[in-house]
Structure P
Amino acid sequence: MTLFQHVKTQWISDLKSGQAVEAPFRVVQISRRHKKDGSLFLALTLMDRTGKMDAKVWDHVEKVEKAITAGEIFTVSGTVHEYHGRREIHIRNVQKISDNMDVDGKDFSENAAFDVDARFDAMIAFVSQRLKNPELNHLLEAFSLNHGEAFSRHYGAQKIHHARIGGLLEHTDSMVRLAAMVADHYELDSDIMLMGALLHDLGKLREFSAEPAIQATFQGGLLGHIVISLEMFNDLCRRVPGIPEEIRLHLQHLIVSHHGEREFGSPEVPKTREAMALHAIDLLDSKLAIFLEASRHAIPDQGFSDYIPAISRRILIQNPAEGDD
């Protein structure tokens, strides 16, 4: 099949009120809404590498709804309007990017707001300086050597939290630092906490890809990231002989139990203090990321957010605390 290179010429950051739009964007989120007269419309969030923008579909709603899928890239035709001081696209038509169009997935991905290489190096140094077991430092080196490049640039999730380039690193670095504090406060095994936090989501590297659309890989769709993380951890252990069996088994337990409950995807529930702590800080970091994301993209003086399905509520929009980025 002949591939045709698509050159994107309209970017979200440059769009102005009244401007006609015909350009590809990634559809981040789709939700059904109702007007005051009870009729249906669609509210969408679109994204490219320059940012995100809300969009509305007022006409032919059911037809458009059937044609679009969150996470995929579509050519959007419409006009930019301004509503309560915020730009949004009123969509007339959407068309999925055809299979013979070669698009660069990075054009439709939100970039990290930090230097991913510097942050990855800082995270590795933070863990290395605190590990007491020399075999675990060797495991840390094997992780960095074999997965560092991909890990630092991967998405943290497909669409809910940390769903951007560098998101997996952002989430993991936060987890590692929380793990160190929690281990110190509750007198837990800091080596287990640090390495468990570092490796718990390793399987996301193979669970989904972002080229060109964020979607599960064949392996990810069949196994999920917890099982894949366990497999990748076992592979690292084979590269680093000498890790005590008790430590290896404990870290395996942290990986398989970090979602907390079987109904949330964990093959086992936390059965050690460290496993319970890892689950708790994973939940804390992922949920607060959703709160922060909603506030960043809110309309000024909005009050409360729209309903957020991932946490089953609307939230109060708060300004960043003093000193926050």
Structure Q
Amino acid sequence: LKSGEEGLAHTSEGVIMEAASAYYIVLKVERELEIKDADLKRGVERRRVAQARFDVGEVTKAAVLRAEAEVAGIEAAVRGVKKDLAVSQERLSRLVGIPVGFKVEEPVEIAVPGTGTGGIDGLIEIALSRRSDYLKAKADEEIAREGIRYARGGFMPTMRLEGIYSWRDQEPVTSLFFNKESIFATLTLSFPLYEGGLRVAEVREAGSKSREAELRRVILRKDIELQVREAYYSIEAINSTLEFYQKQLLFAEENYNMVFKQFTYGLATNVDVIDANSVLVAAQESFANSKIDLQLAILELKRRMGVLMEEMENPAYQ
């Protein structure tokens, strides 16, 4: 029964993680759509400036055509992102059972589980004490050990005690049934002398199952240690890159604004402003995606630690 409960908890965690991943995918696509919409507005503004400069003879027709082509490309990209958003919303709707057409809200940022004085080894110990699949493996190992003791019991003698108590009330009393009550007891002791090797085979089979269960638990323990370390290092990597992406975004925004002003006054070419815009879009996407990837990585660490279900059921635990 305990093994089955742990298996159910493990399955529930998988469902929750799948729904959370679908939610963050919708959020990521929405952020991408916002970036593309802003990119389209900048493209339209660049086209307006290029047309104005062409009208006064500062640039050739090629600059206007280049701006037109860029706007058309951005519009096509916006259409593609809207299609991706519809698909991701459909998937989330199917998982959680809500009607399509919703807009997800900005989530509260999830904190990284503290390592405490034990460091990452402390997180591993938490995982080994709460991971439902590991607890199930330990329960299976204990059941297998009980199987050995049960199989060895086949070599022990068996004792059977049978008793009969009867009471008779007869009127008139006859000499044939003079005793009103009687008690009989039989004690049987059986010892297996020869069973054709059946008991030995059963013990060996039980021992094999026990070793197999122990091996599965040991392998799972090593896998859990690796999974927790991998998830934790992934969070550290995303955190470190997030800081650089934020700096990159600030520099890219400042650079674009400067180059666009130069383009407006004829101090930069159309190619310069397009290049600056490409850098800005890439920086925006990298920063937005990294923020969402960080939240997913934290959720994945909590799932691998086995605390995700507990936090879902008791938010105060966070």
Structure R
Amino acid sequence: MTTPSPSHKNITNWGATLWRERRFCGDNDYAKHLRRIYWSEPASWFYGLTLRRLGRPYAAEVEAALRSACDAHQGIRYYWQGRLDRLDQAKERATPLRKVIANLQDDHWLERFLARHVLLHRGGEAIDSLSVLAQTASPTEQELAIWLILSIGAETQDRLAPDADHLLCSRCFVSCRPLESVLPERGAVIYYGCGSCGQSIAFYPWPPGGVVAVLDTTPQPESVQTPNQIRVNWMVMRRLFDFDQVEIINATDEDVERFVIQAGNDTDEIKSARYAAMVCSIAAGCSLSPNTMRILKDTFGKVEVKALAE
């Protein structure tokens, strides 16, 4: 499994980014701890004259700036590295999303900081919960939720958009694609994630030999992966996913027709066009009725009966 992770870019002008974060974050306790950075940053007095109009940097920029500051100065590293290590550990934990959202209002500044950046890490998975906050919470919480949604949009576009067409969700086996969150008075924000569940962390690269939708009633795992191919058994999953070929090894007419109905009800025009050019292979020993064969031929570009490995 491939898990795209943010590339912690080395930011030369990290001081300017952290000045903006301190100035616009709205979290006074956290801002006091950021203020310590400027003990070793002689240009900080100049930032107030040049950066006020830029507003708050996105969360990924802040995290990259903190890591760059730690790399650049031993004193900053002594003060902040342990906190960044705690952030990395928090990202690894499967903390319920509702708990992370609640921690945005924790009494301790560090818990609030961790919550903001864990939500950035969770990405598309957090969008729905943040959208609720952006529409129903207090004005301060709304502003924070909107900033996080914008941050997730920017981070996922930067990290996932260039390869989105070649990434497959490790949970749903659905491709990564642009998604939309509509913010009050701001319109649509584009972020990238799984076209089904919305997550933006864990993806497989689309394999050279494609993704095969397998229909096989014999006991099988949900998916089998090789270096060249991913085979997903629809008989186990029972819901639609993205694929570029079909193999029917051992299935009843009813099973096949249910699968075809799901594919036929897919409203994605791009996927519908792919079905029309797709090969559907049927094992020689799988006996399907003439009506089922007709339905398959009406759905897929080529239907062939041949010997298939079981």
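Rule-based calculations on the coordinates, nothing more; no lab input. No experiment lies behind these values; they were computed from the predicted model shown. Cβ atoms are built from the backbone, for glycine too; each structure is taken alone.
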- Give the label, chosen from P, Q, R, of the structure having the highest value of mean count of other Cβ atoms within 10 Å over residues 104-111. P
- Message: Starting from the value 141, 47, 41: which structure in P, Q, R was Cα extents along the principal axes in Å calculated from?
- Response: Q
